[in-house]
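Following this line, the structures themselves.
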Structure P
């Protein structure tokens, strides 16, 4: 009876939404600013936010960003963008279960996979970034559009009736819209196929070819439109849009960090930890062994199943692989991670399914693990230390700033600022990193705080901010005790707690 209820999509959605709320409830009250948010808030009326996204091929993202950020005036308003992101991912979960029920009817996979997928989505490292970082508030919207496009394409391929021109056009337009918001979010296009692959394994190759063809066609149309908009607007594309043709280099990159992260569930992958590096390897080996057994020891079928997964994984990561950046961030890993989690959970339930009375216990244990790790990732690796960092800077301005200050000397903190208190590591520009560690944050942050204190943009704009990464140089400057100056040492303020 319990197992039947767990397989009910409505129950799965309710549980997943509850987990999403538990994991992310601090964002409704927490005040902090992270990296690009400071720049984007300070420049929210000069058009630079739109240009930043436009030259990266995210025209719709720029439009949405300009509309939302133009209504944000103070740092505490950033939580509104985060709440929009939270609501968009709640909507994504609703669509995941609504459409998933249709896929289940058409494919016949075990409904427990939908629950596992929904709980993982709510606890995934990607959502910690998407929801916690106001700069990423559009990612949920883009993912929903990609999911809709993939669903329509799945219907086109599996429906015996000839598809209408309207359905085909809508699938293409939704895909293009997703790409113009956030390119990697279009990878959600493949989610219907992921379930088809889990059920049909080596027999899913034919459908993969059609899905891949549809993905490529939509992506090419998007890229042509992107090039046209650049030429029409007479602007140069961002260097981040440059294409890489190093096929073997990109393949080696994919088989390294991205694939390892994908097989780590929602544990953060630490390249300096033996356990963290060994865990995904063990999971990969277990899945390969499981694949061999489930395919009856047939080498051809087993190798075909493994090859299909690798091709599927490559396609879900194509927007990153075709670019020249060697940067595997969690905000680009959502679809790939979800794909790996679903096949691993299918492997686990395949073993425990032989003893069906243990299935609820296995599912419950997986849910508890996902929730505990997901909560730790967001609360400890993200929002708590960032809130403290912003708090000590804000409090220092309360004590030391007056309108006579003309110059602010700012010593950026070390990368591992949060490690001593929380024991956490840094994961690129996403988790565990002090906001003011990067050189593009201090100046707009200082000016934004002064704007909020004085109400005068002119005063804030005239403030001179001089940054230091070297503490010795900062101390030498501080020793001069120049008039009309303010000295901020974030590392010291944070360690003393004020």
Structure Q
């Protein structure tokens, strides 16, 4: 399940809750836009409840067709000089108004530390806070959270920041790219004499030409989702493989082995583990040539890495065993990844595990602030804390091999008009080849007229006119 976040607010204000008149405002509210030990502050006396600290402008870019699965809020705050400060309530906001079910009356009370920041988490990847959300609502600048603190002693409440993480799923039409660049009707406009009897042939040509255009231009045009690994790089831009970028769902770093699997059965000739969108597939080929595939290891049935490992260990009669590496026992298994060479290997990648421990990894940390250029690269857009990464990494995209895991969407939701025209012309050219002997170069009639046929010799390239239309879109290596 993809997630976006944790993300930081860009706008923080103090507001008196509706129906109340006590004025316990927050000061220095802009300090709460980042986790940097600069604080929004509310001065309180015993029994006081603060005004609302309203945090909005989180900058989400959830794909429009997504189903929102859950919202998680993380508070970083502390009390001042030993004051007994607790969380009074947490409420989601939209268009300036509270929405959904608030969280309050925490038992036991959530006391804020006075020596260093306390961190509290509200909601989860499956919590919708009492309502159904759309991607447009989450993406709105008015989406956010209202926080109130309460004093059980005296002095002040300090808030460093409040982040939001959104879990979601995308519907299959968005997730599955198509290669049909044009409609059948448009193809027929270029294919003189084509009728309904030729529909099957033209549809096949449309799909084949779409794939050929992708190969010729060395890129994928249709909009799709990607989950990819990238090596560390000392430059300020991280170049992604697909463009134009339409959304970046998460950028993760610090990969660590989370789950190890092996098969030690003496009757096993081959054993592999494969990460799929819905779960884990274990495949064992015995010495007799029989293939045994394990079903039921779904993310839904096994919501944590530990529960997945327990399910694998229950298959010990077939030689399977698994072990969890700390601290990932309670982590979600749907983020497990086969750590292969860079590429789109998150789903469907296979690792061999016969008589050897094979590791599935999780990326431990998520870059909180990251901007993208639609032309195909990422740049850091966070505060200094985000840029000092483990292992002495500096500003930029430093790191070892496969240091970064990027989940993003890229491509054209509507194929550009000149690319559609190139597809139509290429389809028409191939269509004409089916209408005559392809070995003919010219043909004379009894009336003395001669028809010459255009041809091109390199099967790897399109006809010259089509190549001209595609030239601005072709990726070139330098």
Computing helix-only ellipticity at 222 nm (-39500 (n - 2.57) for each DSSP H run of 4 or more, over all residues; to 500) for each of P, Q, the value -20500 comes from structure P
Where is distance in nm of label points 7 Å out along Cα→Cβ at positions 89 and 321 largest, in which of P, Q?
-> Q
Which structure, out of P, Q, was P(r) over Cα pairs in 10 Å bins from 0, in percent derived from, given a value of 4, 16, 21, 21, 18, 11, 6, 3, 1, 0, 0?
-> Q
Of the structures P, Q, report the one carrying the highest value of mean count of other Cβ atoms within 10 Å over residues 25-32.
-> Q
For FRET efficiency 1/(1 + (r/R0)^6) of positions 73 and 257 (r between Cβ atoms, R0 = 41 Å, to 0.05), which of the structures P, Q scores highest?
-> Q
Who wins on FRET efficiency 1/(1 + (r/R0)^6) of positions 217 and 417 (r between Cβ atoms, R0 = 25 Å, to 0.05) among P, Q, i.e. which is largest?
-> Q
For which of the structures P, Q does the calculation of mean count of other Cβ atoms within 10 Å over residues 329-336 return 19.2?
-> Q
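Here, each number is a calculation from the coordinates, and none is a lab measurement. Fair warning: this is a prediction, and the values are worked out from it, not measured in the lab. Cβ atoms are built from the backbone, for glycine too; each structure is taken alone.
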